Structures are given as C-alpha cells and as structure tokens.
Structure P
Amino acid sequence: MAKKLIAVIDVGSLTARLKVFEINSKGYPKAVETVRKFTTIGAKSVEGIIPAEQVNELCRCLDMFRTKCDEYKVTNVICVATSVFRDAGNRDVVLEQIRARTGFKIDILDNSMECYYQNLAVRESYPDFGKMISEGTMLLDIGSGSMQATVYDKSEFIFSQNMVLGSLRISGMLSTLQNRTTHYADVLEEFIAQDLNDYHAVEPKGITYKHLIAFSGGMSFIRMLGGFDPFSECTLSKDEFMKIYNYLLKTRPSDLTLNNSIPAHAAPLLLPVAMIIRDMLEYTGLDQIYLPHASMSDGVMFSYCHEKFGLRLVMNPSQDLVSGARNIAKRYRCDKKHIEFVEKAALDIFDCCQKMAGLEGRDRLLLQLAAILHEIGKFVKAKGHNEAAFSLIEYMDLIGITSDELNTIAYIVRLYPQDSPYDNYYYRNLPPKKKVTISKLTSILRIADSLDASHTEKIANMSVTLHPDRLHISCEAREDMSFEEWAFEHRCDLFKDVMGIEARLRVRRQV
C-alpha cells in the first residue's frame, strides 16, 4: 500500500486539535503535523447550550484546519467531538451549522467510545503496555466533563467506571466558592473525595496495583511544571509529582498564567486534575506515575487503520470487551458453566448461519456479549430477571461499545425469554433495521439457552450444520435430555420466523 495522508480533527471542551497522519505500507500511522487551538466552547457554554459566539469561534478554527489540510492535499478528514457537544441541548442545530459553513461533518462520540480511543492511544503508543498489565494497572482518563478509571490485571481488562468528575465540571461547579472561602482547596478536596469514595465502593477488590497511568488534556502543563518536555511522555516519582501538586496548591490560576504561560482558561483546571491523581496515588500506594503523551486523535487513527488497513494492534479490542463482560457476570454471581456453554453454542449457531441470515461480524460480538450477560438480572430478582438485566446493561460502562450497540445487547437480553418479541411495546418502537438484527440475534440466544435449560451441562459434544431447509443441531448427552428437548421445541419458533428455516435438534445418548 502506497503512503497516504489522513487527518483527524478532535473538538474538545477547551481544545480543538488537528493531526495529520502519514500511513505507511503496513498500515501504521505516523503524525507529521499537529495544530492545537485553545477554545472557549466548554467554558462559555451556558446551561448545556453552545452560544452562537462559540459556534463562530469553532467555525473559524475549522476553516484554519481546512487550510492546513489543503496544504497537505488531505481529502480524508475524520472529525469527532466529545462531551462539549454530547451534553449540549442544541447540538443538532450547531452540528448542522458547522457542516453548512465549513463542510466538516462532526461525529459525536459516546463516553464509552471517547474512553476507548483515549485508552487505545495510550496502549499503542506505549511499547511495554502488554507487559505492564500483567500486573495490576489503573488508567485514569481525566477529561473536562468526566473521569474514567479503567483497571487491568493478569493481562486482562477487569473493570471500567465513569465518574462525573471532570476538571472543567469541578472548576465550574465550585468557582463561586473561591471568593467566599479561604479554604477553597479543602472544599475542592472534599468534593473530589466524595466521588472517589463512590468509585472505590464499586471497583473490584483484591487487586494489588503496580502501575498508574494518568492522562488528560492539561497533562502537558503538569509535565511542563515538573521540568519535563510537555510534548513527551514521562514517569514521575511520587516526590516529583507532590512538588508539582504543592506548587499548584499555593499558586493562584492567574499567577500560573503570568509566571508559567499557562492559558487562562486552562490554569484553574490543573489543581482538580492534580488532586485526583494525588488521591489515586495514595489509594494505590504507588510511588510513581506514568504520564503518556497520547491524544484521542491517535486512538481514532489507530482504530481507523485497524479497520481499513488491517493494522495489528497491541491488544485485541474485542477481547477487552469479552473479558470485561465476563468480569461483570462474575460480579453478579452468574452460573459460570452455564453462560460459557450458552456463549459457545450461540457463536456456533451464528457462525453456521451468518451468511444466510445476512448478519455482520460486529453482530457476532454483540451476540457474544449478550450471551455472557443474559442472566445478570437474576442477581436482582428471579422473576422478570430479563427486565432487570436490561436496566443493568443500559447503565454499564463497556469501553468500545457505542450506546446504540449497548442498547442492542440490552434488548436481546430483555427479549430472549419471551415467546415472541412482537408484542413488546419497546420492541415495536425500534427502528426497522434494528428490529430485524435484534430479532435474529435473540432467536439464536433463545435456542442456545434452551440447550442447557436445566443448567446442568448435559451436552458433551455439539455440532451445527446448515441445510437448505433447516438448521441441524446434533449433540451427545450424558443424561436424559427430555427437559432440554421440550425447551428447544418451545424456543425455536422465533428462529423459523426470522430466519425462514426450521431448527431441529438430534440427541444421542452417550454410553
């Protein structure tokens, strides 16, 4: 593949960034130029509305980026935005204005995808990341509007939790207190500690942390205050970090601007970021912290190259999702052997009829996650557990899944125990294409679950074969399968309705 140029524009609450990448013959991206412009969009948004003045400011910025892209003759530009647009009540109107005036179509990232791209950037830019996560590792993504804590251990993704603890949000909420108290730092500490305590209440227990990685939009200024290159990664000892923290604690934001050339709208945000890091250092008991130099734009480009050019990533993103779902199922005390069987059976059926059913590769992952999570509602209540599971899934943090995909998983889990989804009020109001996909995946999960209806793993070997007029499931059983056969007969009607072929089960008793 010949070298080509692709650009990524990332519009955040305080910064708009353009990165031009050169893609080499192996599909690996290398940044050739970065242009960053500080904006006031996040700071000047009032009650969740982006004012016209800030729209004009952003359009001028994007016009400048367009000129830079024209210099490089870049025609492929990926444009994304985060919480500043995600939380804006007038975002649809503003996005259309921007498209009409600049030609850029901005995609709004879900919180989960924003964190996914940021984590991906760190993972791909840090050569020893795979080795690092063999031990307890925490990633802190401290954004303007929220913070995401992600935990790895024994080379597996364990847990991720979002908190409304962003630096801009904290500063904005408590700004009125600065002139009313001489103990503003103490109030700030109490505010942050309250949310962090909520996080510690739900995080996995028993993990011994060995590494802490923190990144945010203002991290370059923190590196600069420590005497490091602001545009390079660095590792700070706890003592080095505490010197920076203590300096921020006693220095007014206006003095940071005058003495350290930190932009006025960024200076008040550094202390909340430093406080969060300090609290996590204390909690984990670590004596150093790694501050990578990696932006979300890098993550967007790595993901694009993975999908379009087959770039091999350091870690398989799908495996992270599967690992995360399994840890959630464990937390909700699901029957491990049952969900492992249902997961495998569902994927075997999917692989056999994917082409015939017109399903996509991403649908396979959604089905797999639904199979793993299909019984988590039983932790809440036995009767109607599928409704409870729907609510639990809707509020989950699964990094790398869009809100629409998470909703699809939730509906599959909600509908699979029902004889027919067609009478469900919520199902009837889904978009037509989504209805079809959910129906097909639900029909597969219904069959897979019926094959272990007793939760006793009677099946030893199973094979799935597709014929022109039927899907044939053949299995060997250690015990009597009368209950499973009855469940299968009552669960296969939906499969015939949506796939157009009959599902049949043949059981051979092991001698």
Structure Q
Amino acid sequence: MARESNPTPGYNTHIPPEIMTAGSVDTPIGNLEFFDGMPDAPTVEKLYDNLLFMRGVEAFLSGIPATSIEAIRLGCVDIGATRSSDVVIFDKLMDSIPLFLTGNTDTVYALTILELDRDGPTVVEIPPKCGPGTVDDAWQRFVVDMGAPGLDRGQGAKYLILPPDYDGDLDPPVGGEFAEVDGETYVVAKSPTYVNWLILRGFLVDGKPDAATAMFEEGLKIYPLKDAQDPPEMQFISGSEVPFNTVHVNDFTFYEELDRVVQREPLSLIEPELRGLIASIGIQKGKPFEPDERTRELLTKAVAVGNATGRAIFFRPQMKEAFLYEDSGWFAAFVGGSHEWLRDGGHGGRYLDARTLCFYMGTVNTPAMVNKMVGAGSQYGLNAVDADGEYLDGAKNYRLRLPADVPVNDFWSVVVYDPQTRSQLQTGQPFPAKNNKRHDMDFNDDGSIDLYFGPTAPEGKAENWIQTVPGKGWFAGLRVYGPLEPWFDKTWRPGEIERQD
C-alpha cells in the first residue's frame, strides 16, 4: 500500500528503481546518455562499436584452436608437404629454428595434414613401437590416439579416418573402435572436419633419433582407402634446422585465417552459438569476409586486446587450480582435467580460460595429456616466474633444483621457450633443453640435480646449463613422460626457479 501511495514521478504507481536506466551513466567505454531510457545517437554508435569489439575479442580467444591448425597446415605446405603422404619429420629432432608452439627437443616428431574432402576415408598405418600419436580435427578437437596411448597400444595397427560426410555403415565413437573393412581390420574413427592434423612421436634410443626415424620412414604409411591397392609413395621431409612457421598470427589477418577454416569446413564445424558469435563480426560460411573500414579498425583493436588477454591468461593465470603446488610458479598446461574443457564434469560448462591457456601455449589435444595414466602418457609443468614471482629475465642467472628420483617411466626434460613466439628460445645452443636420457649431466650427491639458466655458463656447470638471451624473457617447460604416482600425488615436486645474482 505504501508503494501505491508514493508513485514514481511520471508514473501512476511506484516503479522499482533497479529496473530503471539513469539519464547519464559513466562506464569504462565512456559516458552513456539516455532520453527516458533510450540511448542518444552518440551512445548508440559507441555501444555498437563496443559490441563488435567485444565479439572480436571473443572470436579471437575462441578461434585460436582453429587458426593454430591452419597455421600448421600452411607451415607444412611452405616446406613442400602438400599431400597426406608428405610427412614432415624431425629426424634430427626439433631445434629452435622452426617456429612451433612449445615443441619438444626430446622425441622424433612426424606430422602431416589429412585432407578428407580431397582424399576421402584415409588410412594411417602405424608401425610397432610408435610413441604417443594423435589426430586432431580442424578445431583442434580430439579424434583418435595412435601408438602407445592408442587402441594399438604401441603394437602397430591400421587406422581409418572417416570424413564428416561419410554415410556408410561405420559409426565409431570418439576415440575410435576396431572394425573390419573390406576384409582388413582397422581402428576406425570419424572426424567432424575435413582437415585433420596427425602428429606422431618416436622415442630416442640411446639418446639418439635414428631408430625412431627409421621406424617412421620404413613403417609409416598414409593413403586414401580408395588407393589401398596402389598407395602413393611416401615422402619424408626433414623439418630439423629448417626455418618455417606454424604459429597463428596475432594481428587482423587472424580473422582471415579463421574465415578460411569456416569456408572450407562443413557448417557443422562449430555449434550455432559460436557460429553466431563469429558471424556477428562478418565471418559466415558461404559469404565473403569483406569488413568495411570501420569494422576493420575495430577488429584490429579487438585482436590486439584478444592477444593481450591470451598472454595474461597464459603467463599470469588466475585459475587457482592451474597451479600444481601451493605458493609455486609451476602451473599446468591442461587445467580442469578434461580434454573437452568441461568444467566440474560439465556442471560449469566449458572452462574457457583453461582452453585459452592451453591453446595459446601449445598444440595437440588428447586425453593422454590430461588423464591420470600412471607409467604412460605425459604430463607438463610450466613456469614463467622466479621464486619471487618476477618474470624470468634472459640477462640474469637462475637455478632450478629437481629433487632425486624424478617420477618418470620414460624420461624427463626441461625446455626453455621464447615468450613472444612460444617456440624454443633461439640462442647459441640449437637445443635449449636438458633431457635425462640424452644429456650427460652432473647430479648432486643426494641424487638431485641443479639446472642453470643465464647468458653464460656458471664456472664448472656447463653440462647443466641452458643459455638465455639478454634483453629477452623466457619461460620453462618441464615434461615427464610416463609419469609415476609421486607426480600425481605431489609427493615429488620440482623446486622453484631461483635468482643467483
């Protein structure tokens, strides 16, 4: 009754003030002016510009997985790998010359792009003793594992990858299943996209890549199923010591990369909500991406903020569960325990910042990098700061102590990366890394080991030293292949990176 007897001016009744809009509102995008709740012309222009800007930022953050695969495809083409049977192999290991998001120096990579719209169902013959291998689709979603974590369990098998428009009797689940096709047994998987990235790893033997290289060159076969009786000749193209780029762009042309993916792939590439977000900035399947001058200007600003946001999420994560240990700089590459980025088992939807952290930092999406697989798979720790929380500076000297008995079944390594490219740091050392199976290092009496970082080696410590560059930052990646229980229960943990001067 009191409200009815005290009407809001201009109304017959009392109107709750919380549903009203003031005549002037101060916001981060400036002052917004309204006539009785209706925005004036300058405010309307400002709001629509901001809407496009916000959607441009979100399109950048959401589109990174796709543009990363597109950049890898273009990088492979650049060095002559244009067919699925053209395999880029790091026969002398991956050094710091190619640009590759957090690539390792410790396994022999063999990679290629499958184009299922061109080739149709495609066969990949995996040789025995292949290490971890994965097929990811054009949006960097998991399709199937191969080799050690695959259904062949390192014994070798024929895998058959079906295109999204396949309409036959086969209906495999994500991750694949065994099935008989034309009298042959395959692990059959179906991809939601035409372009797929195949990445395989071979383990070093006696610290050398020779055996893994021979395994791939003699045993890896890739061909369209229709050509099974007369498969094309395999070509292995060395990527070692070759300057080529596989890192997505961080300027306006990012949206052009994204548009190429959208135009090439089926409409079902992404679900309608994300499809609508991307269409709102002018990228829509079947239509040309032709932004006007004002749109181009706003998207140029949006990609700058999107790039900066990706860097903030990666280099300064604020997700508490990202950190591997309390009061530590070490954080996980995969946060949340789901390769589908489902937060709290899906109750929290997609864990968007976890997805951005991972895909801005690296490539390859597989359960084998996320799930607890004691003695198999791989786990990662990343660190961009010293024990005081300051960024790592290439002009300064640091020490990292790894306690005794690093819990690995296969090997551990520490690799140093460039924060600009997120690729290996280019220094006087072609391989900015240390690996317990590859390098002869000095261990402490208690079994621990000290690694040193700086522009010059500390006296008597050259075997344990990784070079850095004055004027540049760096960050470290700790890999454990075949992690054991102490890694997962955290009874073993690496030391912090400590300043030495």
query = Can you tell which of P, Q yields 3.4 when distance in nm of label points 7 Å out along Cα→Cβ at positions 249 and 329 is derived from it?
reply = Q
key: Of the structures P, Q, the one that -7000 was derived from, the read-out being helix-only ellipticity at 222 nm (-39500 (n - 2.57) for each DSSP H run of 4 or more, over all residues; to 500)   = Q
task = Work out the source of 46, 26, 22 here, i.e. which of P, Q gives that when semi-axes √(5λ) of the Cα gyration tensor in Å is computed.
result = P
ask   = Taking FRET efficiency 1/(1 + (r/R0)^6) of positions 273 and 337 (r between Cβ atoms, R0 = 35 Å, to 0.05) for each of P, Q, which is largest?
value = Q
request  = For relative contact order in percent (Cα under 8 Å, 6 or more apart), find whichever of P, Q sits highest and give me its label.
outcome  = Q
key: Given 0.25 for FRET efficiency 1/(1 + (r/R0)^6) of positions 233 and 417 (r between Cβ atoms, R0 = 30 Å, to 0.05), calculated: source structure among P, Q   = Q
request  = Work out the source of 2.3 here, i.e. which of P, Q gives that when distance in nm of label points 7 Å out along Cα→Cβ at positions 105 and 313 is computed.
outcome  = P
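All of the numbers you see were taken from the coordinates with simple rules; none came from a lab. Quick caveat: nothing in here was measured; it's all calculated off a predicted structure. Cβ atoms are built from the backbone, for glycine too; each structure is taken alone.
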